[in-house]
Structure 1
Amino acid sequence: MATHETEIRNGQKRTMIKLEPGERIALCRCFNSKNFPFCDGTHKEYPNQDHGPVIVEAPAPPPEERVD
């Protein structure tokens with residue numbers, strides 16, 4: 001499950017998100033999500049904005065080869 005932590009660095013907010021291999025998340029770009037930084041669909045309530053989520057996917061590890 002994706003985890004995140006936000007810190008202030010050099011006077012600016014910085015959010016670090018860690019994903020599990022193969023995990024896919026949607027990040028908010030409208031800044032109105034109640035689950036920020038993750039998208040909760042709130043952008044759909046603002047039809048005059050063209051903001052949708054950023055989709056981020058961590059690649060799954062390649063399957064291990066069996067050697068018998």
Structure 2
Amino acid sequence: MSSKKAEQKQTKLASYVMLASVVVLMGGSWLGGQLGLPVRYAFLFDLIAMAGFAFAMITLFRVWRARQQDGE
């Protein structure tokens with residue numbers, strides 16, 4: 001697989017992870033409010049979403065650095 005294809009695949013993965021993180025964050029907040037869950041579950045959903053965002057940002061940074069090295 002070419003480097004460009006691998007970069008596109010990583011970028012697509014990062015976008016899916018960001019979308020899932022937003023769904024977890026918003027869905028978890030809504031569900032917690034509807035079910036009357038304790039606040040610690042809201043923090044759990046927040047931590048899961050932050051981990052997803054961190055993964056996506058690290059992945060996108062790595063793709064950006066690879067493109068910088070390729071001269072694009």
| field | Structures 1, 2, by relative contact order in percent (Cα under 8 Å, 6 or more apart): label with the highest value | value | 2
| Which of 1, 2 yields 4.0 for distance in nm of label points 7 Å out along Cα→Cβ at positions 16 and 48, as computed? | 1
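Comparing mean count of other Cβ atoms within 10 Å over residues 32-39 across 1, 2, which structure shows the greatest value?
Comparing 1, 2, the top value of mean count of other Cβ atoms within 10 Å over residues 32-39 belongs to 1.
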| With volume of the Cα convex hull per residue in Å³ derived from the coordinates and found to be 128, which of 1, 2 does the value describe? | 1
| Out of 1, 2, which structure matches 0 when helix-only ellipticity at 222 nm (-39500 (n - 2.57) for each DSSP H run of 4 or more, over all residues; to 500) is calculated? | 1
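No value in this document is a laboratory result; all are computed from the given coordinates. Just so you know, these numbers come straight off a predicted model, no measurement behind them. Cβ atoms are built from the backbone, for glycine too; each structure is taken alone.
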